[in-house]
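Undergrad: Just below sit the structures, each encoded as structure tokens.
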Structure I
């Protein structure tokens, strides 16, 4: 009598059960990771545009303003100081993220923030995680993985 090779039904069902259990445990973690990475990406985009506004103010030796499109979640823009119709930078709306911040952010020609208080931007993901961008009066932004 020849010996049979291969897997039986019971072994195959055990493997399928183990895969289902591992998928059930891993998928929520993967979803949180995707949300957190999206939030970090949006925070980095905002940080980069804040640096760009400061750089443009110093380079052009004039005030440059970064402002939201109605609110920060709808995107933001940096218009040219010489002609508001020309945009130096813009960002589209950001889905599934809440951004709170000042009405606008203005840098003067020296690269310092106009105003008496340090602007703060808080980026909140749909899972509740937060990141904070603070801009000191000297104009330097700083990102921290916490609430403002």
Structure II
């Protein structure tokens, strides 16, 4: 997904959905979300992004043209390992109506207390994510300069 020419070649007229991670886990490969979004729009294909690993602090796929952004609230958004939840963000009114009707009919939502805990985590998410990035960069640079390390997989490098 990191080569737009390959993505374009693989899209078919009947491709309904392209689903990618904003940054892959565990290899940390990043894709050109805006570029892929343009290809998908031209093909009439929905673009969905799992943005769990980057969090809304680092990447906002909907602003880059994605139709669907999914987050595991359990991870960075909550940040305290005491909530099991997810979030779906949409960039398309028609898609929103379709998904909303499914959620409404299935009764799929988190409890008020879990929502409170997730909101608590949101208040410190940016601070936590930015500090984690700072610490990771320090470690990645140290490892990158270590004579016994062949390769460091870290997008910040």
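Undergrad: Which structure, out of I, II, was Rg/Rh (Cα atoms, Kirkwood Rh), for residues 41-96 alone derived from, given a value of 0.98? Walk me through the numbers before you get to the answer.
TA: Values: I: 0.98; II: 1.03.
Derived from I, not from the others.
Undergrad: So if we calculate distance in nm of label points 7 Å out along Cα→Cβ at positions 73 and 89 for every structure here (I, II), which label has the highest result? Before the final figure, lay out each step's value.
TA: Details: I: 2.3; II: 1.4.
When distance in nm of label points 7 Å out along Cα→Cβ at positions 73 and 89 is computed for each of I, II, structure I gives the biggest number.
Undergrad: Thinking only about volume of the Cα convex hull per residue in Å³, which of I, II has the largest value?
TA: Structure I gives the largest value of volume of the Cα convex hull per residue in Å³ among I, II.
Undergrad: Given a value of 17.6 for mean count of other Cβ atoms within 10 Å over residues 17-24, calculated from one of I, II, which structure does it belong to? Could you put the intermediate results ahead of the total?
TA: Numbers: I: 9.9; II: 17.6.
Traced to structure II.
Undergrad: For distance in nm of label points 7 Å out along Cα→Cβ at positions 65 and 81, find whichever of I, II sits highest and give me its label.
TA: II
Only the coordinates and a few stated rules stand behind these numbers; no lab work does. From a predicted model like this one, the values you see are computed outputs, not experimental measurements. Cβ atoms are built from the backbone, for glycine too; each structure is taken alone.
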